[in-house]
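Coordinate-derived values only; no laboratory data. Bear in mind the structure is a predicted one, so any value in this text is a computation, not a measurement. Cβ atoms are built from the backbone, for glycine too; each structure is taken alone.
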Structure 1
Amino acid sequence: MFFPTMEKYTVEVKVELKKGVTDPEGENTKKALALLGFNAIESVRSLRVYELMVSAETKEKAIAIAEESCRKLLANPVIHNYKIMVKEL
């Protein structure tokens with residue numbers, strides 16, 4: 001009986017708001033920075049970064065697992081874009 005070997009992959013998922021979606025966290029951060037004297041900062045956009053440790057047979061399967069996690073939980077496709085990258089160890 002053949003059992004495929006599982007490798008561990010570190011997958012980084014960046015989730016950001018789509019263009020045109022209001023970013024209150026980014027706007028508040030920009031205001032706070034301006035109050036601290038950072039007037040040269042023209043805009044601030046917030047994003048979330050998740051680091052997933054994935055056990056999978058291949059890099060492609062690890063990416064597929066991360067894709068599914070984005071569709072089911074990590075990102076709302078109506079307001080978010082996301083990027084998936086496998087980090088090299």
Structure 2
Amino acid sequence: MKQFEYTIHDPLGIHARPAGLIAKLAKEYADTSIVFSYNGKEAKATSLMKLMGLGVKQGAEITITAEGASEDTAIIAMSQFVNNNL
């Protein structure tokens with residue numbers, strides 16, 4: 001299992017556009033479970049609606065976890081995505 005924490009900088013937090021892109025990216029790693037955690041709640045990265053349902057706003061600290069066969073490359077890809085987009 002690999003994980004990292006990230007503080008959201010996007011003024012809108014995790015809204016529809018980035019949530020859709022996260023879900024699309026996560027689906028490339030079908031053999032790995034990628035989970036976003038915030039404020040005691042979790043959402044699989046492949047679920048656009050659940051990601052948005054976390055209610056992540058600017059300044060929030062989230063934890064992203066990857067577990068599975070491609071966890072090393074999946075966690076790097078997610079880290080790059082959030083650093084460039086959120």
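Quick check on the output: -1.19 is log10 I(q)/I(0) by the Debye sum over Cα atoms at q = 0.26 Å⁻¹, derived from one of 1, 2. Which one produced it? Label of the source structure: 1. State the single structure among 1, 2 that was used to calculate helix-only ellipticity at 222 nm (-39500 (n - 2.57) for each DSSP H run of 4 or more, over all residues; to 500), giving -8000. Of the options listed, only 1 reproduces it.
A value of 3.1 was computed for distance in nm of label points 7 Å out along Cα→Cβ at positions 33 and 57; which of 1, 2 is the source structure? Source structure for this number: 2.
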